[in-house]
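Pasting the structures in now, so scroll down.
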Structure I
């Protein structure tokens, strides 16, 4: 992964290794950006970011949500714990591996709101704001053709209201799908 972060121009990075053939997570940044990693696990890297305004550090949670249902409860609890342990501006973004709303899914089995209960609870209980996006409405596809094609918005960025009011011009752009089954948000 170090080669990938270096090729993207990031000389500093934190890595969470693969678990077997799945998972793995990294977050890279450039010198001059003051970041302090605070915790990490298989699905989450929490970083304290010191930026403008310099007296207001904020928390960034880089996400790779578990793809398996049995692991999701622990993941949602870890995010609730992050929110509870930090009282400042908070941004969480990445691949949540979960569809939040019916409009975020096209094709395949019908959307079931019960499958996103943990996600909805996180958003509602922590008062998170979806930063929205421009570009492609779906961030993942199974790359099958015609009626077998499934598209979903799995990659998102949420913040608490304090982060959003501190960074009101922040935006998210979904790039077109390339060789991966995910686009780059």
Structure II
């Protein structure tokens, strides 16, 4: 038995991104008929909107702040903000069998109870060591690849991957409807 990284949401969302981008061997993968509820899914009696997303870097961490607003008109509620990241998948990774998921949960924060129309700014700190990947086949240590790293706040893992795909320029229209 050998366990890799492709368990639970990491598998479904990575295969989904491969299918949308037309990479790997994802084939005709239909995420919406495979997954009933994405990782992180939750219901509320109200709705929330995220804005003013900002990432600042220090020597050993990234600090993410964003504003959460209760956009509902009737009910107060709390929101759990989930922070995901994606690290670059490089030629070195491919050549050395290093697996990387399309999105990984790296932090979360919960708002106080927000009345309709009320807002709160939340802060999430991510230690840079959390962005490392273990290279078991060549370097036999943790590595950090050069390239673009994406952070996104989302309500669940699927929305996180869609946010990252959008940041890369993918849309429902230019992927022949493969984005859901």
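What follows draws every value from the coordinates through simple rules; no lab data is involved. What you see is a predicted model; the values in this text were computed from it and never measured. Cβ atoms are built from the backbone, for glycine too; each structure is taken alone.
Please state which of the structures I, II yields 17.6, 54 when Rg and Dmax of the Cα atoms in Å, for residues 5-100 alone is computed from it.
Traced to structure II.
Of structures I, II, the largest value of mean count of other Cβ atoms within 10 Å over residues 21-28 belongs to I.
Using relative contact order in percent (Cα under 8 Å, 6 or more apart) as the calculated read-out, with 25 as its value, let me know the right label among I, II. The read-out was computed on structure II.
Here FRET efficiency 1/(1 + (r/R0)^6) of positions 37 and 109 (r between Cβ atoms, R0 = 41 Å, to 0.05) is compared for structures I, II. The highest value is that of II.
To test your reading of the models, identify which of I, II gives 17.5, 56 for Rg and Dmax of the Cα atoms in Å when calculated. It traces back to II.
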